[in-house]
1. Starting from the value -12000: which structure in P, Q was helix-only ellipticity at 222 nm (-39500 (n - 2.57) for each DSSP H run of 4 or more, over all residues; to 500) calculated from?
2. Comparing structures P, Q by FRET efficiency 1/(1 + (r/R0)^6) of positions 71 and 239 (r between Cβ atoms, R0 = 41 Å, to 0.05), which one has the largest value?
3. Quick check: 44, 28, 23 is what I get for Cα extents along the principal axes in Å, for residues 31-110 alone, calculated from one of P, Q. Which structure matches?
4. Given 15.4 as the derived value for mean count of other Cβ atoms within 10 Å over residues 39-46, which of the supplied structures P, Q does it correspond to?
5. Assuming 17.4 is mean projected area of the Cα convex hull in nm² as calculated from a single structure, say which of P, Q it is.
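Any read-out appearing in this document is the output of simple, stated calculations on the displayed coordinates, not a laboratory observation. No experiment lies behind these values; they were computed from the predicted model shown. Cβ atoms are built from the backbone, for glycine too; each structure is taken alone.
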Structure P
Amino acid sequence: MMEADAAKLKEVPAEPKEGATGYVALIGRPNTGKSTFLNTVLHRHLAAVSSKPQTTRKHLLGILTDDDSQILFLDTPGIHQAKLALDASMDRSILRVLEDSDVVMCLADPTRKPGEEDVLAAERAKAARKPTIVVLNKCDLAAPEQIAEMTESYRVHFPKAPFFRMTALEEDSCSPVVSYLKTLLPRGPFLYAEDEITDVYEREIAQEFIRETLLEQLRQEVPHCIAVQVDRWQEKESRISIGATLYIERAGHKAIVIGRGGERIRRIRQVSAGKIREFCGKHVELSLFVKLREDWRDNKSFLNEIGLK
C-alpha cells in the first residue's frame, strides 16, 4: 500500500459509539429538585439551583455519557399557572421539551402537600404520551405519610408507571433512576462527543450563574424581577472579561441590588465570578450594570431580545 493511501485510511473518522441514546424531559412543579438531580448525575454545577421558585427560566441540555448510553437530560422551568408573558414563555419551553423527548421523568416533592401545580405537571406529562416515570425527591426529609400521600396523588394519573424514591443530592440515590431510564431509551448512535456535557455556550451558563447568585443574595420578591443579559465576553488564554446587565422592573429595586455603599453588588459580582471561574477554569473579570426596564416580564419584545421567547 502506498504511503498516501495509508494516510487517507488514518483520516477516516471512527464510527460513532452506540447505546441507549435519547432525550429525557425533567418536569415538575417549581423546586422539586430537577436542576439538583442534573448537577448530581453530571458531577458538574451546570444548572442554576436555588430554594426559590422559577430559578430555571428556559430549558437546559445536560449530557450524561458512559460506555453503553448517552442520556440527554432536558431540564425545564417549574410548571405553574401562567400570569405574565414570561410565564407563557417558560410554558412554551416545557411543551417543546415534551415534544422532543423520548422519556418523561416527572419529579415531585413529598415534603409539600400535593397541589394544583402537581396536577398541572402530571397532566402535561400524561398528555405527552411518552414513557413516563415518577420520582419522589427529598425523601430523606419527608415523613412516610407524606411520601404515601404524594405517591397516591400521582398514581391517579399514572397507575401503571414505575415510581422511585430519591434524594437528588446523593449520587447513589440517583443511580437506580438513571439505570432504569437507560432501559426506556431507544438504541442508536451517540449524538454528542463523549466529553461534552451540554450544548449551551459558556456565556449562557455564566448568565445563569449570575441569576443563581441574585436568588441567593436578595430578598424573596426582588430576584424574580431581574433579568440578566451578558453583553460582553472577551476571552484570552487564561482570562475572561465579562460585562453583564441586570434589568430591574422597579426603580426602587436599584438601591436593593446595589446595597449600601455598593456592598451588595460587589458581593454578587464576587460570588458570580467565582462560580464562572470554577466552571470555565479561567480567571474571571466581571462587571455588572443595573438598568431599569419597567414590566419587562410582560414585554414580549424584550423577552425575545434576551432569549426568553
Structure Q
Amino acid sequence: MFNFNIELNIIYIVISVVIDFILGDPNWLPHPIIYIGKLINKLEKFFRGIAKSDKTLRVSGGIIVIIVSVITYLIPYILLYILRVNIYIFHFLNIIIIWTTLAAKSLYKAGIDVYSPLIKGDIDEARVKLSYIVGRDTKDLNEREIIRATVETISENTSDGIIAPILFALIGGAPLAMMYKGINTMDSMLGYLNEKFRFIGFYPAKIDDVFNFIPARITGVLMSLISPIVGGNIFNTFKIMVRDRKNHKSPNCAYPEAATAAALKVQLGGTNTYFGELMFKPTIGDNVRELEVNDVLKVNKIMYSSEVLLIILSIVYLILKKG
C-alpha cells in the first residue's frame, strides 16, 4: 500500500489549482462528475423501481450513499496503487484527479454567463444561463432575483466546489477528494426537501452535511479575511456570518452565504421555487444596499481570493514544516 503525504498533497494541489485557473473543465476532457452523475441516476431509478414504501426508499438512499462513496474512493485509489511503480505517472495522475475535483474557473464562467446577458438587458437569456447552475425554478425570476441566485450559488459552491475538495485532498489525497465530489454530487441530485426527494435524498443530504461541516466554516472564515477586497470589513463580516449561520435549511450553506452577504453589504436568502414547490427561507445579511449586476463580478473575486488565501496558507505550512 502507498502512504498519503500532506506535503506532497500540497504540491499536487498547488499545481492542480494553477491548471484549473488556466483550463477549467475543457470540453475535450471527459469529466468524472459526468460518470458519477450517471451512476447516481441509474441507482436512483433502480431503487425507485424496487422500493415499496417511503421507509424502503429512505434506506435505499443510504445504500446509494455507500455504493457511490466506495466506488468514487476505490477507483482513484486502485489506479494510483497500480501506477505507483512509475513515480512520474503516479504524480501526474494525482494532479489530474485533484484538478477534476476543482471548479473555480467553471464557477467563474457560470457567473459571467449570467452577468453578460444581464448587462445587455436580456433577462430571458440570463434566466436560461442561471438554470444551468441552480436547482430553483428560474423562468419567472426578475433581474434582482437572478443576481441573488447567482451570488448565492457561487458563494455556496466556493465551499462545495473549491475549498472542500482542497481540504480533503490535503488530508487524504486524490481518492478522498474524489469521494467528496461523489458525495456532493449525490446531494446536488437527490438532496432536496421536496416531495419527490424527501425520502431517497435523506441520507445523501445528511452525509453531505457531515462532510461539509468543517469546510463550510473554514470557507466563511477565509471569506471574512479577504472581505476588504470587495469593500467589506473583516470583523463585521465575521460577526454577521456568526449571527446568520443558522438562517438556512442546511447547517453549512449559511456560512459562506452570510460571509458573502456581509462582505458585499447586501441581503441574500428568501423564498425560492423548486420543482414547482415554494421553499420559504430566512434572509441572510443586512440590506445596506440593493443587489446590483456587478455583485456577480464581486462574488467571483471573493471566490478566487478565498481559494488563493487557502493555497497561500498551505504553502506557508509547507515552508514551515520543511524549515
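1. P
2. Biggest value here belongs to P.
3. Derived from the structure labelled P.
4. This value belongs to structure Q.
5. Q
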